[in-house]
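Just so it is clear, none of the values below were taken in a lab; they were calculated from the coordinates. Since the structure is predicted, the reported quantities are computational estimates derived from the model, not experimental observations. Cβ atoms are built from the backbone, for glycine too; each structure is taken alone.
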Structure I
């Protein structure tokens, strides 16, 4: 029986990593791609580094509490560029639309995209539109690519991470995934959980000061697979271990109760308006202070530290004082969340 592509191959977990290693890197391996960052960084002159990213969005439903597929697509692209310290400048917008979709839906989605682009001084400069027969796609899929400029003094990568560094999360976790799941309905109750979908441009630019940049090692927005996926990527690429403390991880009560009720681990749930940041311990409190001055960083917290270990792994110190290994999720608990 021939092997077939599984839904979990696009989940951001273990199967996604296997797909990248077995197919993407097998055929396209090069020094830029092999870094597996959220955005590729290419030096195009002695003075300039270019950041380039691409992402596709298939979220269902396309409207959810706190956002829609349009807002999600542009915010996600902006945040992927920010992960490498880039100044986002230009975005492309490619659409696959199901025949019969109401024009009003396109108007709402485009309005969301325009609002974010205008507020962040980013231009939509190119794109493409295809329409397929009814039933050939689910309403609308969006693919965006983004370009930004990276200052030559900024160099964020896995190899910068060392034992003693600390792990910061810019706010409470698991809100986006839970909001989308609730929007799908069928649970017999309502909740006020809102997606955290947001552009982090202002928040991240606030910490990219010349005196702080040398102490920032790595950034990643924990989308598919949640913070557990990002932390496992870090230990696998950096050959270190990470110990995080459950009591220090910010999570809203309504999200916590929802996850407990349905048996979800909030560490595995997607976020769309948070950044995981690794910094030197000497600058950590200053970074937290700056983040908390911004409305998107008011719940920022130091949640863990990098430790030396013969066997790289992610360790969670639970509320009960015990410790457990946080595994890379095999598949996303909630498919089509972004």
Structure II
């Protein structure tokens, strides 16, 4: 059973938040601990349910008795509303992962915390981990979080190796689309499809675009990949892509860089403030899963993140796993999710 909630962020976006019960339809008198699932870039909450029910984390956690909440950030097809703006307005798309962390994720956690009357387990994948790490540096947010489990954790992107992404960075695709007046990035649109096609000039292997973007994945099957492309990608903003590319070019984990003059006006300093990972409390339990073949959350960058944290997260390293394996691997339950569940239960929170 799925219950749909609509929540409003402080800057007026209307977000869909789904609450999922176990597939057997049992309504528990006492729900287990609340878990928020936060998706990655160009995805939405449906990404947690694209594998078989036996291998999809959303179904697995619900069947294990956890109180599952599925987040959908602004701009996705589930969260396409605003109190005063239309998606046709360029102002509707004036945000990056910074706002997703400090407004969207914050509001989701607050709603779940208030509704469930309990601290929240936060699970993120890819951009969902970036949002989580930024949000957890904020005292008003972290006080509502019980623990965090991060799949393909990202706070630095300096060593990214995905050929297609590096090609986009080198061609300044982010600045190009902004200069063209494109503020919404919808890769189902003809304009962006043609733009991406123009990049396939023999230097990039576009026959296997998924691998060119995410790295080699060990454990996907054709049906899960087909289903993935049936539901994904969802839109995001050009400003968000620009912010991510700033991270790649500058090797930083910082707020959006507007340039010297606007930075001085907004931040009171020449460079945008960095998110300080050492502000995440040492007492907050963290679990991270990452892979040797991930071309986005590179091992070197994950190790950089680990060095800046006060705590020592529990780690799961899978040498043969790529970026999407942690989401839709055919053996995800055995390889990844059972370890996450054991971590949650080790904290003494019952889901039975």
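Figure out for me which of the structures I, II the number 117 belongs to, where volume of the Cα convex hull per residue in Å³, for residues 17-64 alone was derived from the coordinates. Of the options listed, only I reproduces it. Looking at mean projected area of the Cα convex hull in nm² for structures I, II, the greatest value goes to I.
For mean count of other Cβ atoms within 10 Å over residues 265-272, find whichever of I, II sits highest and give me its label.
Numbers: I: 26.1; II: 12.6.
Across I, II, mean count of other Cβ atoms within 10 Å over residues 265-272 peaks for I.
Out of I, II, which one gives 48, 29, 18 for Cα extents along the principal axes in Å, for residues 97-184 alone as computed from the coordinates? Before the final figure, lay out each step's value.
Values: I: 55, 34, 26; II: 48, 29, 18.
Going through each structure in turn, the value belongs to II.
Among candidates I, II, the computation of distance in nm of label points 7 Å out along Cα→Cβ at positions 153 and 209 that gave 1.2 used structure I.
Among candidates I, II, the computation of mean count of other Cβ atoms within 10 Å over residues 41-48 that gave 11.2 used structure I.
Ranked by distance in nm of label points 7 Å out along Cα→Cβ at positions 9 and 169, which of I, II sits at the highest value?
Max of distance in nm of label points 7 Å out along Cα→Cβ at positions 9 and 169: I.
When Kirkwood radius over Cα pairs in Å, for residues 33-104 alone is computed across structures I, II, the figure 14.2 traces back to I.
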